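**Q** Before anything else, here is the set of structures, which you'll find just below.
Since every read-out is calculated from the coordinates, none of them should be taken as a lab result. These numbers come from a predicted model, not from an experiment. Cβ atoms are built from the backbone, for glycine too; each structure is taken alone.
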Structure 1
């Protein structure tokens, strides 16, 4: 399942509204667990742990400087079972039966299951490998199959992946840095308002970088699917209930990621390079 849509700044309000709107029709916990599996959202949440390697760089240090202590810390904070339970907790209250059924029916189909298998595999592969091979595929498609390029772009637009990915990355970075500063790990040269101003100045350039990265990643992930398959996927993603599902899923994924990064910052307090936990 491909994601990413709303900005973090509006997450508390978004989730509150979603809870209020769908509480009476909330899906039961077992159905939500099954939903995570059939859609591949369980693997999407699991893949959050792979982003932990980027955390030290945000603070100007190298993960290798911490030795085995960093590996253990990241493993504890980004515990897969915990993150998946957090996802179930939110979705159980916010996901309507109608939206759950719409997405589950599509992803349980033959095409849906093939898509989930490909997406799950891609989520867990090395980012540099995906980007490298995806870049070569995109260059070839631009010359020989512009229709496929347009379909991939349509899919990305259907889930709002470019702007939402940037909003997520920006918000995770700010929440992580603010938590790290509060924990005494770093001293910031500017406040939150200043960081957001810098991000705003760089927004257009960053959006284009993310769009290109997303196109390369999708070219790689869906390389074995026909244009007809991908067009059918785009149509499914554009359905109103599927849009509702993705808006919620992306909000949930963003909140879990930011929550774990904040927890990571607090746990890093007092951890020196080479120090064992």
Structure 2
């Protein structure tokens, strides 16, 4: 692999003794990338030029298409939010990359349309969310966090209106309450939404469109705080590794790989010696499993 020039994503310490470093700017995906595999984080955010990625994945195209169709459904006037609007919405947002052939793409389109029709049938068209594809941002002593939540609902709670984080999922596997409880991203969205909307936000939900199921968890202030501390710990690990590389340390040692089943699906598999040992997946493999 061609040599790369490591780039630190963390500003250098200010030139006055006792002054704190600037906050680590991050999204849930940035933190999650390092937690899953420090080597993948390095390829995505540190090395410049970025190592070449593999071809687009069909399942990513599918997920993006469905998410955008739902966003545009909520952008319609309430009297037009009906299942009949979905074919044109999905067609206008459809991402065609990664499919094996036209037949697979057409079949996947029809599957996605069925998911959407079943899902919107459970929604109240007159109900306006607090936000759709809404960016929420806030800061801690360590982080400057921002993230885009799929949907933020307003629902009645014990002490008035509360915000609820809704995250759409289109993967094949079902989800349960443990997935919702353990998601650092959902907890960070909830924690930030409390501050943006100035109302309680403890409930997080994973809406799995293929099965029509909802996996939910009701956080407490303590459990949200634990997830924030977990995010801060991850950020500190990233900053320490980036500083070490900037000071001349071996990037391979500071950002080690985490070999496993996810390597077959990694964009950087071809650039990573550890990942290259995993069997390759075709870009359309995941959507082949939908049938």
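**Q** Looking at mean count of other Cβ atoms within 10 Å over residues 89-96, point out which structure of 1, 2 has the largest value.
**A** 1
**Q** Can you tell which of 1, 2 yields 20.8, 64 when Rg and Dmax of the Cα atoms in Å is derived from it?
**A** This figure was derived from 2.
**Q** Turning to a different aspect of this structure: For relative contact order in percent (Cα under 8 Å, 6 or more apart), which structure out of 1, 2 has the highest calculated value?
**A** Max of relative contact order in percent (Cα under 8 Å, 6 or more apart): 1.
**Q** As an exercise: distance in nm of label points 7 Å out along Cα→Cβ at positions 225 and 249, calculated from one structure in 1, 2, equals 3.0. Which structure is it?
**A** Working through the options, I get structure 2.
**Q** Something else about it: Work out which structure the value 1.05 belongs to, where Cα Rg over 2.2 N^0.38 Å, for residues 137-232 alone was derived from one of 1, 2.
**A** 2
**Q** Further, regarding this structure: Identify the structure, out of 1, 2, from whose coordinates helix-only ellipticity at 222 nm (-39500 (n - 2.57) for each DSSP H run of 4 or more, over all residues; to 500) was calculated to give -11500.
**A** It was calculated from structure 2.
**Q** Just checking, which of 1, 2 has the largest value of mean count of other Cβ atoms within 10 Å over residues 57-64?
**A** 2
**Q** Right, something else. If you rank structures 1, 2 by FRET efficiency 1/(1 + (r/R0)^6) of positions 73 and 209 (r between Cβ atoms, R0 = 25 Å, to 0.05), which sits at the top with the largest value?
**A** With respect to FRET efficiency 1/(1 + (r/R0)^6) of positions 73 and 209 (r between Cβ atoms, R0 = 25 Å, to 0.05), the highest-scoring structure among 1, 2 is 2.
**Q** State the single structure among 1, 2 that was used to calculate mean count of other Cβ atoms within 10 Å over residues 49-56, giving 13.5.
**A** The correct label is 2.
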